[in-house]
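Input: structures, listed below.
Laboratory data are not the source of any read-out in this text; all were calculated from the coordinates shown. Everything numeric in this text was worked out from a predicted model, so none of it was measured.
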Structure 1
Amino acid sequence: MALDKATPTSHSYFSQRLRLHYLDWGNEEAPPLLLVHGNQDHCRNWDWVAQDMRDDYHIVAPDFRGHGDSEWVRGSSYMISEYVYDLAQLIHQRELAPLNIIAHSLGGVVALRYAGIYPEHINKLVVIEGWGNWPMEAYSKPAHERMRDWIEQTRKIAGRIPKRYPTVEDAYQRMQDANKHLREDQARHLTIHGSDQNEDGTFSWKFDNYTHVLAPFDMTGEQAAALLKRIDAPVLLVSGKESWTGKGGDEYAALFPNARHIGFDQAGHWVQHDQLEKFLSTVREFFNE
């Protein structure tokens, strides 16, 4: 599916004094649909999905803090709780609830947390590879080990210089190498919207390097599972059979009151790119049930 010339409008909202960015695809009289991207991605990842579904839904696609065209944090970790707050603020400020959500990877983790906190706000929820891979085992370590790991990770990232690509073509090639399923037009579109040109003429990805650092504290696995049990809305878990994440989808679905899992052949972590037409058909069928 090629993108047409119609474009969304770009907006800002505030969360914990950060200016965060989102796209609005119009059609405000239609039911709201929130599209939530993954770690080190950006809201333009959803352009193909939004283009296909915008006639039936009022689509809003945010950039998380530290991603895309949203501000980076200063002097604070990127924590799941902060991402949840950002999502809650956007839904509250735009009065989107009750709503449907499609979320990928980190976005899926965040959307599930939000849905467990506010189950009454969710009509239906699609989560692409947003479970299982989150390293809950890291939070089972003693507090001193977690803090030591966090300090050392943060110190290392402070000295890490963002990768600079000589040309946008080099950045595109990196994007293409990362996912062999991407069509050329997809890879170029994601590269153009996911990179900035530096003062010296080189190109770097928009996301903040500090998003690589795992915050030292989070919910335990038991606490996170308790949130899932509060989600009584229908949940569709989606995974790519070639992915290194998203394993155990059937077992994970059993944790919810009303969830099921589907795996896609010839798809990796980015199912919404790798099998776009099949993904859209599956989601539409789920939403129309």
Structure 2
Amino acid sequence: MNFKLLSFLMIALSIGLASCSDDDDNSSTVNDTLTIDLTGLENLGAGYAYEGWVIVDGAPVSTGVFTVNDEGSLSERQFTVPTLSDASTFVLTIEPSPDNDPSPSAVHLVAGDFNGNTASLDVGHSAAINNDFESSTGNFILATPTDSDDTNEYSGVWFLDNSSGMPAVGLDLPVLPEGWIYEGWAIIDGSPVTTGKFSSVSSSDNAAPYSGPNAGPSYPGEDFLLNAPAGKTFPTNLEAAVISIEPVPDNSAAPFLLKPLVGPISADAEVHTALPMNNNATATNPQGTVTRN
């Protein structure tokens, strides 16, 4: 065999091996596709977005950022992730947008472990909120203790239980992880008005913008007597009481999508009497899967 022919064969072999190597790399990239199928998400508004993460050898790897429109449709459902085949868990977070921090925020919304190529996602996973709230219960009373007028008792809501004759904790809710806080709401003329945010069900919440001059109970709640927001008139008759779970920082002044407890208030509801709340967790918890292939 002459020298030119030998050189040609060596070059051809080298090119062939390189081509096979490239094909293998491309095949790996093409196969590492993550598909997100989630319902129950909401539009986060300007300044925030959803971001997926997979946990690979104990470390988070971003799968990509997406938004959700008012109809609940994801802006993107498929993402290419080179390390996806080694992932053990998927986590969905809420992030600032734009986001200058490459690490996940503390606001973990849903998560799930891969079983084969699929992970079922829920808020109760330990890498998310660690509770699905489906066993949570609540009571509240209608009263306006922060003024001296007993004719407007339908204009105040306090999340306590006085059925024993003494005020006691009215909400059975778990302690939330970092990144989350509870918020109470009263529905007034069909729209929500905050009663304040709180972490403890056995102490006052963080605000009392509408209450009167007297001290209120040491439980979450609010009297709607003063400083009515635009379009509202106080005192009023409340239509419902709601507990939501809000991200920290909060993406909106409106209630977040997680609303585990709802208490309708009928026109003939008794004041100064413990009224029950309905568990609403199943109806408002996001649910779905992620699939890798």
Structure 3
Amino acid sequence: MSLHPVFILLSGSINNDALSLVLMMLSLYLAIVWYKRPKIITIILLALSIGFSMFAKLTGGLIAPAVAALFLLKLIKEKQGRIRMLLQYVVFGVICVPIGMFWTVRNKVLYDMAPGYIPEVGQQFGGTPLLSRLFDFKMTSVFPAMLENGDTYYEHNVFLAMLKSSLFGEYNYGNSWRGFDVLCTILFIAALILAILAFVATILLIVKGRGGFATEWRWFFGILSVTVLAAYLSFALSYDNYSAQDFRYAAILIVVEAVLLGLYSDTLAGDDKASAVLLPIIKGAAAAFGVCSFATYLLLGFF
């Protein structure tokens, strides 16, 4: 997770995406801490982190449904302390909602700007059928296909764009130095393997409850994953431009999938056959991913 290119790219970006994302990550952590020890100070910090994440970018609120599920589960579980829980939820709402909605309401009042308004920016490739956006997997390289990079078309398959933009943004590093072709191809393959394994881990842990994964965390991580992925796909498929497909809008999934893949790896310890096959693949892919990501973004400084 620490060496994932999406975070390296965001670290050099001066916009609201990185701020909203780091506050979402803080919200995820605080939600877990609060559920284990429901103190008033923790829920206040959680309200502030979600509120300011939405203040930075409205999509910071995508974590809210998962947090709401934790609130409901805690209320059901705490039979003797429901009044105290409800009071905490009121405090949460009083703090979070005004902060989170301030920017949207302000712009509506002052400029009559519709909530969630997005200007047409980026590389437009209008007219691409939905089926092509979903099932056209043609590839000329592991880098995003863009006219500006010398390609004959724009990357329009949402799943390829999702993976490629998470690794390389909107750039073709091979145009800087041919050695990047080898490094980035290994990085792409390793990322694809890890993505498939993380998806399998998500299904086994959240849907099947593998390894005794607790109900509250199955709901929390499951709802968060579905909410973020659904929002990403809806946004990406609603606009005919490459920028709408940029994975930075769903980067919190890297944190979730890393946690779930790690937990799934732990469950393999008791299965000799599965661990003999899968653990070396997971460790090898993670090592190749980390080394190639580090090498790529270190060497970029010299080219």
Taking volume of the Cα convex hull per residue in Å³, for residues 202-257 alone for each of 1, 2, 3, which is largest? 1
Suppose Rg and Dmax of the Cα atoms in Å, for residues 66-153 alone works out to 15.0, 42; of 1, 2, 3, which structure was it derived from? 1
When helix-only ellipticity at 222 nm (-39500 (n - 2.57) for each DSSP H run of 4 or more, over all residues; to 500) is computed for each of 1, 2, 3, which one produces -22000? 3
